[in-house]
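Alright, structures below, take your time with them.
What follows draws every value from the coordinates through simple rules; no lab data is involved. Keep in mind that this is a model prediction, so the values were computed, not measured. Cβ atoms are built from the backbone, for glycine too; each structure is taken alone.
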Structure 1
Amino acid sequence: MTPTLLGRIQSRLFLLLTVGLVWTLALTPLLPRGFAPLGVAYTVTLTALGAVAVLGTLLWEPLYHLLQQFRWEKDWPAVIILLQGAPEGVLAYLALRHGLELPVRPGAFAVHFSTTWLLVFVFLHGPLRVPFLRWRFRGGRLI
């Protein structure tokens, strides 16, 4: 079954708050940060994770859901789902850099966003379905 809008939002937030958070906490000390202290790096990466969660939930998921209503299968192939991270990453970067005026380094953001996006994608299409056996039959809703 194709995930519903509510199911997609629940799955996104759950994976960002579990897999994304653990990955961000582990990856942040390894990212290039110049002369910025580690506390600033954590502030930037955790804010980036939050921005992806908020912008994706409020802007991207409703738009994605609307666009897929024009498709016969009402869903996209997995490669398109993976590639949708590119415009979302650009939007999140611009929001952090120009909206919140955080000292976001483009290379560090690209590594953090792309690896987090890939991990969330992999968990969404694999391990998430083990503890949530009925996930697929509930339209992607976890609760």
Structure 2
Amino acid sequence: MKTILVLNGPNINLLGRREPAIYGSQTIADVERLCRQACEDRGYALDFRQSNHEGVLIDWVQQAGIDQAEGRVAGAVFNAGAYTHTSIALHDAIKGAQLSVVELHISNVHAREPFRHQSWLSPVAEGVIFGFGIAGYTLAIEAIAMRERIV
């Protein structure tokens, strides 16, 4: 059984407490349960991770690229949080690892502050999902599953 990797960046661990008007009242544990069910429903295992540290995220992306090339990982859902708008290093890691990534944002980043409109991940992502709250995670998992069925 292949795995879908769900990576979460800085401050995602604060879901449910951080700006609930923007991010909702669900916690990261709620998101993990949602992702686990979505993966199980589609025949995948889930590897769900969160880190506030850019280098840790880079290490995970690089290993996932190896795991995908060897047929163990179907792809990754990546909510990089604020690193989306600042990290050329994550861009380079995704590109270098040749990891299939669906970039994800809980909020509609284009309806927010102008600095959130720029993404360094979008140019190396397969697709981008934003603005659907935590339901976006299920949409991203479905996108990976659909690509797997088509390819």
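With percent of Cα pairs over 21 Å apart computed per structure, which member of 1, 2 shows the largest figure? Mind showing how you got there, number by number?
Working: 1: 43; 2: 38.
Evaluating percent of Cα pairs over 21 Å apart on every structure, the highest lands on 1.
With distance in nm of label points 7 Å out along Cα→Cβ at positions 44 and 92 as the yardstick, tell me which of 1, 2 scores highest. Don't jump to the answer; show the numbers that get you there.
Working: 1: 1.5; 2: 2.8.
Structure 2 gives the largest value of distance in nm of label points 7 Å out along Cα→Cβ at positions 44 and 92 among 1, 2.
Once relative contact order in percent (Cα under 8 Å, 6 or more apart) is calculated for every structure in 1, 2, which label goes with the largest value?
Working: 1: 47; 2: 27.
Checked 1, 2; max of relative contact order in percent (Cα under 8 Å, 6 or more apart) sits with 1.
Computing mean count of other Cβ atoms within 10 Å over residues 12-19 gives 17.9 for which of 1, 2?
Only structure 1 yields this read-out.
Figure out for me which of the structures 1, 2 the number -12500 belongs to, where helix-only ellipticity at 222 nm (-39500 (n - 2.57) for each DSSP H run of 4 or more, over all residues; to 500) was derived from the coordinates. Walk me through the numbers on the way to the answer.
Numbers: 1: -17000; 2: -12500.
That value comes from structure 2.
Once distance in nm of label points 7 Å out along Cα→Cβ at positions 52 and 68 is calculated for every structure in 1, 2, which label goes with the largest value? Spell out each step's value before the answer.
Values: 1: 1.8; 2: 2.8.
When distance in nm of label points 7 Å out along Cα→Cβ at positions 52 and 68 is computed for each of 1, 2, structure 2 gives the biggest number.
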